[in-house]
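Listed next: structures, encoded as structure tokens.
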Structure I
Amino acid sequence: MPAKLEELASIEKRMAVPGFWDDPEAARLTIQRLKALKALVDPLQRLGGRIDELHAMSELLAEQDDAEVRAERDREVQQVDAELEHVELLTLLSKPDDPRNCYFSIQAGTGGADACDWAEMLLRAYLRYCERSEYEVEELSVRPGEEAGIQSCTLLVKGPYAYGYLSCETGVHRLVRISPFSAQGKRETSFASVDAQPEVEDVEIEVDWDREVREDTFRAGGAGGQHVNKTSSAVRLTHLATGVVVQCQNERSQHKNRATARRMLAAKLHQLEQAKRDSELARIYSEKGQISWGNAIRSYFLYPEQRVKDARTGHTTHNTQGVLDGDFQEFIDAELRRRAAAAHRQDV
């Protein structure tokens, strides 16, 4: 904590110096680090203040028992417990990439129109989650499904610990329901994968863009009218050695889309390098595998019963509508605890 406070004070002092904004990119990275520090320091300071208030109320009750003060003390204890749990979870986000912004992707898998519809349902749910978490979301690419929903999408999620939290959702998500696309009202199982990479602009990734990467340009899709892109401004990059593919189409400028796509590709290559050194990360990517049977990290049952169950942690809820409205935090918290326990077992 003292080291974090010292770093925070140093950043604030640097920001007060004239000319801080002369280098916008460096200033942006500094502010991103400031937000990450505040996301950790502020809850700790609030928690310390509330604990002090609890001590004061306990001393007051020791001198004279008062029902109103006792009730207020009990309410404060509940709030302190909640904040303490939040701080404990923050301490689990200790990896270097955890505080970063996040490239977040959803890909429809096995299941045709149902899978594309499921991918769009997940997109809506995660957008709700980001809104609750006060994250800023930028849409980088969306590929519509042929009949319904989306085939894939990529978002840039900006905010403290966006990657740390959303990386817990990486894997295949399975949906079981009565298909709205079946005239016979049959039960269908659909799959979609979720992936997350940290935004790594301040990390050096050496790529020979001319020799190691194939670039394709195409027209970005649109809703019609003035928003249809009439030039080939969308960019798709393929890293030839690994087969990693990224694309960006949110800007009208091909130059801007290329720059964003290169950052996305660098993030994926950085993640692959990390996976070579990180057994937990390697396990996550190996388990994701094919977007179909046998690889799901979480199952969402809408028929015949209502429940959502995480295969990694065993965490289950019957509030399916809440989850589909973006209430993923309990699953993310459970996964953070599981990862911490797994890391502890490896260290022992």
Structure II
Amino acid sequence: MFLDFQDFTIFLLIVFILFVLSSLVQLVYYWGVFRKLAFYKKNKRGSKAQAVSIVICAKNEYNNLKENLPVILKQDYTDYEVVVVNDFSDDETAELLEEMKKKYSHLKVINFTGNLNFFAGKKFPLSLGIKSAKNEILLLTDADCKPISAKWISQMVSGFNSKTDIVLGFSPYKKEKGLLNSLIRFDTLHIAIQYFSYSLIGKTYMGVGRNLAYRRSVFYKNKGFSSHYKIQSGDDDLFINSAATKTNTTIEIRPESHTVSKASSTFSQWFIQKRRHLSTSKYYKGNFKFLLGSYSLSQILYFLSFFILVFHTFSFLIVISIFLLRLISQLFIIKKCMNRLNEKELLLLSPLFELIFIILNILFLISGIIFKQNKWK
């Protein structure tokens, strides 16, 4: 049954109100939250060097370790060890690590060959690595990651002081040709803008295990991964979600502190990886789920109401004016954030990618409900 003219006018009025409200919410997020990263100015860091333990979990990572581990072992830092947990690899990882141990005295190898992994994913091997580490400051990364500079350790560790327990770093993906690579890099940038910005307002909800540092004592104080040991992912974001407070976390975004890795080469591979990562968000604290959910919902309502109103030319000039205000704000804030994170050439495509990810995130959510979680390796 079709709506009569009066009912349809009321419907469009309701859609217009939703458009205005969702636009206001979006502007609040951009100018109230994301601007924190856009205009972030680095505080002065302490110069006191601290002993560091770098912990890496590796499962069948021979090629990545061969390429990336030497860069980590040759960092311009005096007091550090590298702990690599070989998680039951059946390639030549063990042989490679034994050869590297002969060359690098600060490399420690833990060969995990048992089948008593009560934790899901890499949490148990990572716990073994942390337990084997000798230093209070832990710096985590993955076998497929490579520090951009020899100053990686010093830059990340400079964020620690008497009040700091956690330092969040940035780990972009290597720029390559193709739409998929651009999508993945935009997604990584967009997620980083959110978790860095929230951290700067005292609401830290996650970190990325490809570049993350925290105190060993904090790990034990929070009982490691015991509260979420059955979940495949979450060794980074769920742990930080539970361990971070308003005052014990800082961010480190200088280019020398970045680690870089290669993005997935196929859409299906990335889809599975993304679905696994998103599966942890339902375990976040309630206030974080509300903040992140409100942002996503306002995005959906904003675009849905905009297209309905434009199609029916309802209050066209007002709608277009609000649309342009939000678009200009978005491009301005994202550009400033890109400059802070040294990420290039994604700005003009960001409005299109935002629309694509609204659809993709719905698909990720549905897929995560239908299919069981895949293993770490």
Structure III
Amino acid sequence: MLSSLSSLYELNGYNRFKMSKFEEYDLYVKNKDFLISDNIITFNDIGGRLLALKPDVTLSIVKNVKDEDGLKKVYYNENVYRVSESTGAFKEIMQVGLECIGDIDTYLTFEVISLAAKSLLMISDSCVLDLSDLKVLSALLDRATENADVKKQIFRLIGTKSAHEIDKFSDEIDAAYLAAIKEIALISGKPDTVLKRLKDILNGLVESDVLCELESVCALLNFAGLSDKVRIDFSVINDIKYYNGIVFKGFVDGINKDILSGGRYDNLLYKMGKSKGAIGFAIYLDLLENLQNESQPFDIDAAVLYDENSDLVTLSNLISQLNGENLNATALKALPERLKCRKVYKIMGSEVSILEDNT
């Protein structure tokens, strides 16, 4: 899968980004909110600097970008070090993703989102990419209230689809805006249907062009034949301290959380002293382990049992035959208790028999 994803990104003009395993810990301390987890492995180098095994790749890419570089398109296959959700222990995880940094326009936004959708399709046909637009939400909330704390709370409630709890701000927000916010918190569906409804909801409340970029991107996705894998859902909320504009999350059947996350993150660059825009995404390959385990009921296609009386030429020929049929096969003197085999063969002398067939 890694080679297929790499080929997809290279065909679209993205160059491989390679980095050191280590970064100065200070980089992550200053941007802890950007990280999935604030658990970081640290150590002192021989010069006394506090270093960290990288828990993220995007921060390193942004750190190394210069304003004079022009448009920078990079992808990466890098190991990161995070706490595993299943074990609670630190784990080395392969993270795949891409970043587009520079003067980001509508086409580049579409390009990155389309590559995210195509990446999901390489993982599973049963997938969906949820899109949201923080510009739309920010425009609505800026008109609705000047209270920054109220805005922050409403963003959180939209992210959890807790529309009923938004009523508690009725003394703070005009009824028309409150109704619009509550409906947007729950809205979800195919782009053409949702965009029509959004126009009605936002009419007279915000500037008429606030949906232009989202509409244009969805039109391009439709032209590219990807719209059936895309859904608009405004509960997709990334941290607004870092993200702005369109944000998205990708899901596949069999995994109960997003395996892909990304969006427009100009605010991160501004915080790190850069003047460029940026959009990108990451795929969390560790989550795919659960999918692979569910989709592969057998550990091996064939186990071939033999003993000291078995004819080794017959054993070798059977293993070669199975391999020639693109089946993975192993020779064993005893079958491990937990090994799940599609077929189990037994060689007695030069005779071959099938002991178990689970096909």
Read-out mean count of other Cβ atoms within 10 Å over residues 101-108, computed value 13.6, structure in I, II, III: II
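When distance in nm of label points 7 Å out along Cα→Cβ at positions 125 and 237 is computed for each of I, II, III, which one produces 3.6? All intermediate terms of the calculation are to be shown ahead of the outcome.
Values: I: 3.1; II: 2.1; III: 3.6.
This value belongs to structure III.
Just so you know, all these numbers are worked out from the coordinates, no wet-lab data involved. Model, not experiment: these values are computed from the prediction. Cβ atoms are built from the backbone, for glycine too; each structure is taken alone.
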